[in-house]
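Nothing in this text is a laboratory measurement; each read-out follows from the coordinates by a stated rule. As the structure is a prediction and not an experimental result, all values here were calculated from the model.
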Structure 1
Amino acid sequence: MKMRVKRLDHLQIAAPPGCEEAAREFYGGILGLQEIEKPEPLRSRGGCWFSCGSQQLHLGVEQDFRPAKKAHPAFVAADLDELRNELSARGIKVVEDASIPGVRRFFAEDPWGNRLEFVEQHRESA
């Protein structure tokens with residue numbers, strides 16, 4: 001069968017109205033993602049966008065927001081230990097997980113309770 005999908009372009013995470021400044025501090029300041037300008041027709045909807053390697057993370061405003069507790073993005077960290085320490089120092093709970101052999105990872109939440117995964121090593125491709 002021909003592969004029709006080439007790659008992931010972006011991932012959208014929901015957040016509550018008025019989230020933009022906290023998003024910039026967390027995703028831009030702490031995680032180090034670069035904010036990118038949203039297209040003019042979408043700016044009135046709120047939220048903000050960030051680049052993450054060749055993909056993008058879109059933070060979209062949801063009026064009746066509820067945090068995602070299961071579905072989540074997994075970010076590859078340049079230095080997993082340093083990031084874990086930074087998050088912990090800022091009072092962000094870090095949950096270690098060693099359930100996948102050969103993969104160092106932990107989970108944390110963004111300012112609104114969305115689940116995030118941070119990994120240092122990926123599994124080998126099959």
Structure 2
Amino acid sequence: MRGNEIAIVSQGIRDFQDLEVWQRGRQLVLMTYGLTDSFPASELYGLTSQMRRAAVSVPANIAEGFGRYHYMDRVKFFLNARGSLHELKSHLLLARALRFADEEPVQAMRVHLEALSVKLNNLIATTRKARS
């Protein structure tokens with residue numbers, strides 16, 4: 001085993017589902033689907049679809065990165081997850097500006113997004129450091 005693999009296994013993490021960052025990503029998907037359920041039908045192939053795709057991309061890229069052997073491959077997918085997270089944040093702000101969603105659920109998602117962003121940045125930094 002290499003550095004990152006040793007660190008992950010020593011923390012009791014044997015599968016991507018054990019990662020808190022993946023679990024938070026999964027919760028973000030559920031929140032996003034719940035929020036977009038009430039969007040106008042005319043947005044089904046617009047903002048609704050874009051938000052759902054961006055949200056699903058976050059835990060999917062974390063899972064794919066976890067399954068990669070080389071740390072650079074892992075980091076690449078974790079960075080993709082971070083990009084999707086920021087894309088979703090932009091869509092969320094637009095949804096609020098268009099009055100598709102109330103302030104309270106949008107604010108709850110923003111808090112969740114920010115916490116997930118911190119965890120994801122920590123995972124990226126840890127993975128980069130584990131290369132040696």
Structure 3
Amino acid sequence: METGLIAPCGMNCGICKFYYREKNTCPGCRDLDKKTPSTRFNCVIRECPILKDRKWKYCSDKCDHYPCRRLKSLDKRYHTKYHMSMLGNLAIINGKGIGSFLAKETKKWACPQCDGIVTCHGGMCLTCGFEKFKN
């Protein structure tokens with residue numbers, strides 16, 4: 001888990017399956033390379049003018065609109081479908097620091113069988129195929 005892979009919205013790009021795929025790999029939300037998937041540049045949270053204008057690291061940094069409607073909607077979807085919360089992530093980062101957050105993420109998303117990384121999208125270990133969140 002790396003600090004540079006934590007998106008402004010609180011998403012840990014290090015647990016996103018698109019970060020690890022071989023074709024059309026996404027380098028994470030903080031990479032500014034225009035050769036990356038267009039979905040990143042269509043993200044209204046990542047492209048938020050207030051966030052960019054004030055050069056904040058995270059949406060939760062002194063924003064009068066935090067949490068905005070879009071972030072709440074994204075958080076609800078990820079909480080329901082992918083076993084993670086952007087708002088929860090940002091609360092840990094703000095309250096305990098990025099180091100504590102990364103330690104928590106490392107523990108939460110480690111495969112119990114091989115210690116590989118389990119992605120939030122599908123809950124499958126990228127190394128051994130273990131399914132962490134079977135329904």
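Quick notes on this one:
- When Rg/Rh (Cα atoms, Kirkwood Rh) is computed for each of 1, 2, 3, the largest belongs to: 2
- Which of 1, 2, 3 yields 5, 23, 25, 18, 12, 8, 6, 3, 1, 0 [P(r) over Cα pairs in 5 Å bins from 0, in percent, for residues 12-59 alone, calculated]: 2
- Read-out helix-only ellipticity at 222 nm (-39500 (n - 2.57) for each DSSP H run of 4 or more, over all residues; to 500), computed value -26000, structure in 1, 2, 3: 2
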